[in-house]
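Alright, structures below, take your time with them.
We did not get these values from a lab; they are worked out from the coordinates using the rules stated. Please read these numbers as outputs of a predicted model, since none were measured by experiment. Cβ atoms are built from the backbone, for glycine too; each structure is taken alone.
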Structure 1
Amino acid sequence: MQNASVTTTRGRTQPPLIASQFPIPFNRPSFLGREKEYMAQALEGGHISGDGPFSKACHSFFESQLGVAKALITTSCTHALEMTALLLDIQPGDEVILPAYTFVSTANAFVLRGARPVFIDVRPDTMNFDERLFERAITARTRAAVPVHYAGVGCEMDQIMTIAHRHGVAIVEDNAHGLFGKYRGKLLGTFGKMSTLSFHETKNFSCGEGGALIVNDESLVERAEIIREKGTNRSRFFRGLVDKYTWTDVGSSYLPSDLLAAVLLAQLELKDEIQSRRQAIWERYDSGLESWARRSGVQLPVIPADREQTYHMFYLLMPSLESRTRLIDALKIAGILSVFHYLPLHLSEVGRRFGGREGQCPVTEDLSDRLLRLPFFTTLTADEQDRVIEQIVDFEV
């Protein structure tokens, strides 16, 4: 899921900022492994369309690492979410519960099938789907719910799954931020019927644009392959299970080029190194800003003791919209690009069409105005990070 990269306030928008204008950008793509070598191999091998050898290697990697029934890489996390809506046979009039603080794709995937998004608020500590509001949002029309593991910190999945089972609601985990994160020792993305991943440029592991569908319910595996292959049983044909393939279901082309899979595989092979580097960056921010935050009334990210986060991002919750705007501007003058994140979906133009209104999700409305994301990418150097920290601790809130 992509990130806001314009400095706007509600009702006022400025032109997008180009990250390369800043000596310390918000994000910088990081290539530490065999990306170029693998891309060359894909070109030389003559299979650069979908489901080539690198795609299959990515599938095997995820299935082994996550212990899931099936993993299928896709062109984006957005497309993976759209596949979940198809697999759940979401129909016009169905309702899907999701947090108001998330990227638009979480809602769009189901709205495209005619569903009504039901927005609930997020927790004030982790900014995750608030499980305490889940059950009261369920109606006779509720078909699914989509908890988003914000910043790679797991939602309260035990409570969410208990409620979902009680009411027969399918859970789809939007795990765009949470690959390899854990909740009470269990990997994020392995709780619901399905989950989705993102390999966008800003994610821990990236191929520029890409995603994956993780299928935990074995009964959905064969249909997932069909939907991903334009609604045909082409995958069965290539495995020699049928003599020819044909159109058997609805679907679309959700396969990424094997060139992108080659880049992704090279990054996945360096999983431990990438995560170790990002952990060091996150902890350096946390320790370097702790005293300033405490005396300035700024909240740093909250990581519950029973979670293992993914070190996807580091954010500040400033005391006010005004102080956030001033800090963004001060960092910009220093050559540092910081950004905010999502705007409340229920207050968007489309969200209001579904009944969204001011005050509906007060935590989301408050925190969205105050959250500021700091530069965070795998190759951020200690010197660059020290400069960011120095500028912040000199800032008078």
Structure 2
Amino acid sequence: MLEYPLPRIIPFSEPTVGEAEYAAIRQALELKSLTGDGKFCHEVEKLLSEMFKVKHVLLTTSCTHALELAMMTLELEVGDEVILPSFTFTSTANVIIRQGARPVFVDIDPDTFNLDPNLLEAAITPKTRCILPVHYAGQGCNMDAINTIARQHNLLVVEDAAQGVGTSWNGIALGSLGDMGCYSFHASKNITCGEGGALLTNNTPLARKAEIIREKGTNRAAFLRGEVDKYTWVDVGSSFVLTDMLAALLKVQLERMEELNSKRLAIWKTYYEGTAGLEQAGLVKRPYFHPKATNNGHIFALLINNGRRDEVLTQMKRRGISCTFHYVPLHSSPFMVRYFEGKVTSLPVTDYVSDSLLRLPLFAHLSQEECQYILTQLYEVLA
């Protein structure tokens, strides 16, 4: 058993890479395959398409860019509204505002921390264009309910599946259940290339429009497929293509996905079983997973009862353990308060979860010895 003080600070997150990843980078360098949308990018897009049974995949430089690409593809206009949770990263709302549209925040489910579909109907107005659910901790939102409501109101659904690579809802991969889905391959995610993302869709017209926007507004992709004899500027666009060197790294990580996710899930289960006594004592609430949702072990998050979260954070860090909180709710952020001219939406569940949530360190090469040390210290802090 590890004893305090530790020989190192246990980080909250750390990418798991090995010789195969180094070899992939070397291969890309040797082939001088460095620009965007090249050999490795196409191989990874094909691999993602096959792995997650989705027709079209476009790699991007980040999940933020994948979300921005999705909103540009939808051609949101000033006055349009997009419904989303407030318990998410700023990117989810930034991409809406950048298009001139308006974010409409709804509260989250107290068990899954995902958008509560029971609150959707009340948030829909004649200006609503899209629902943007966020799959927190890789747990799928209730996509059955969300898609049903969206169809009834002729709305589009774009999934923020940044944390959901390798998980599913009712047997279908997250990111492929809505009209479009967005992945993250950031260094903090299960599968990483440092910085990267992807846009997924089964809708061919949306995919064709998105690929034009991603390639600076040109029809270069159609040209490379031999559909036109030259490529030129055909629409508004930007540059969201991922460099081939990062795609080479990403390919290896995706090929290791089952291994990496299973190691993370083993740690998640150790934490879950190890905190049962704390929950029985009324000190914490352990994470819940819906029967239709699978778990990729991305995040292990506890709710700390009795308003002690910040105290626990401080004490754990003093013991060499890098625990952390998560999102500061967007609806009450300084920017959103200014944006809504001082009007703050009431989202009590979001506020409570944000104030109470504590995440434990979790990455694929975290040792069981370190896990047990973390649990021991957590018990002592909460005693």
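Brief remarks on what is shown
- Computed 3.7 for distance in nm of label points 7 Å out along Cα→Cβ at positions 203 and 267 - originating structure among 1, 2: 2
- Calculating mean count of other Cβ atoms within 10 Å over residues 139-146 for structures 1, 2 picks out 2 as the one with the greatest value.
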